[in-house]
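Bear in mind these aren't lab numbers, they're just calculated from the coordinates by the rules spelled out. What you see is a predicted model, and the numbers here were worked out from it, not measured in a lab. Cβ atoms are built from the backbone, for glycine too; each structure is taken alone.
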Structure P
Amino acid sequence: MLLKTKVKVGNITNLSDARYCAGMGVDWLGFPIESVNPKTFAEITSWVTGPQFMIELKAGAVPGILHEYGVDWIQIDSDLVSEVHAFNNFELIITISIANWSKVKDQLKATNAKVRYVVVTELSGDYEHDMYTLKEIANSADILLDLESSRYTLDQILKFPIAGLNLTGNAEMKPGLNDYSQLSEILEKLEID
């Protein structure tokens with residue numbers, strides 16, 4: 001299946017989500033380090049082909065075991081920007097809110113970090129302001145816009161200068177049983193006819 005734009009689905013904690021998203025043609029699956037240990041990660045990813053895998057780190061997470069996951073991609077919160085040197089061996093994605101961009105961009109310049117993508121969250125709701133800021137961010141790195149925290153329609157979002165979307169997986173109701181209605185609605189709209 002081909003999608004109109006790049007898609008990363010984060011917070012993957014179970015095989016059901018991973019296989020569903022892979023089948024829908026997403027580009028990346030993100031696994032939160034605090035919920036998925038290296039053994040569980042290996043068990044899930046051994047059943048999935050297609051997307052690239054990444055580990056999602058939040059402030060306070062212990063990145064010492066990153067090598068045990070065997071991934072190329074790491075996603076970090078903007079609180080960890082001062083520590084980007086610890087992630088030099090990885091393709092880097094940083095999560096920022098649009099309001100924090102001016103602070104984060106100066107920190108990034110100071111570290112000379114090689115950031116491939118920025119996941120932008122919490123848009124202001126002022127279309128002109130958001131468009132201006134997203135254009136500025138796009139001059140530094142490709143943008144994956146977090147759909148959950150946006151107040152815009154999918155059609156409006158796809159007019160922004162973005163490389164793709166950031167979506168979120170769900171917790172299973174019980175093993176093998178999950179509700180994909182939220183993900184499927186978006187992914188089906190992104191399908192290329």
Structure Q
Amino acid sequence: MIYEICKAICYFVIRFFAKIEVSGRETFPKKGPFILASNHISNFDPEVVGMLCPRQLYYLAKEELFKSKALSAVLRKIKVVPLKRGTGDVHALRLGLKVLEKEPLLIFPQGTRSANYDSIKEGVGFLYKKSGAPIIAAKVYGTDKILPKGAKFPKFGKIKVIYAKVEGLSETDSREEISAKVVETIKNL
């Protein structure tokens with residue numbers, strides 16, 4: 001219930017500031033787990049990617065968001081899992097695998113907000129190797145113009161999101177190879 005309320009609030013706020021164009025929503029499976037891997041260029045990205053996904057998602061997010069007890073309680077209610085960035089957080093990845101037994105999970109392979117793809121983390125490759133869940137790539141455009149890094153308030157603009165299934169993955173691929181294929185798919189959307 002809280003997830004749906006938060007999703008509706010995000011939709012209202014983001015639609016107030018942005019015209020939204022989306023393609024590839026038919027890519028999502030109607031049931032079962034999947035990994036949703038997206039680029040990350042703005043603080044609006046988790047909300048935009050999540051609100052446009054037809055399924056309820058779990059999210060991996062930086063643990064710094066959980067410092068406030070009130071915010072932490074809300075984040076946990078809307079299925080956000082804290083992640084220690086830069087450490088290969090085994091606990092968070094295990095929680096991610098637990099989620100992927102039945103539910104979809106959103107992850108940002110870049111690990112932080114960035115317009116480049118030079119420093120990609122292996123988390124998405126690890127989760128795929130251990131779960132076998134299909135991976136859907138998402139590329140977000142425009143959120144960095146509406147809510148640039150360091151901005152206090154959003155600006156008006158346009159957001160475009162493209163979803164596509166990641167193809168060509170093999171069980172013999174390493175975590176690095178899987179992560180690279182996912183990122184290449186995102187880059188090419």
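Which structure, out of P, Q, was helix-only ellipticity at 222 nm (-39500 (n - 2.57) for each DSSP H run of 4 or more, over all residues; to 500) derived from, given a value of -11000? Intermediate values should be presented prior to the final figure.
Working: P: -8000; Q: -11000.
Answer for the origin of the read-out: Q.
If you rank structures P, Q by mean count of other Cβ atoms within 10 Å over residues 9-16, which sits at the top with the largest value?
Details: P: 21.4; Q: 13.8.
Structure P comes out on top.
Check the numbers for mean projected area of the Cα convex hull in nm², for residues 17-64 alone across P, Q and tell me which is largest.
Numbers: P: 3.4; Q: 4.4.
Largest one: structure Q.
P, Q: which one has mean count of other Cβ atoms within 10 Å over residues 25-32, as calculated, at 11.9?
Numbers: P: 22.2; Q: 11.9.
Checking each candidate, the match is Q.
Relative contact order in percent (Cα under 8 Å, 6 or more apart) computed as 24: which structure among P, Q? Write out the running numbers ahead of the final one.
On the way: P: 24; Q: 31.
It was calculated from structure P.
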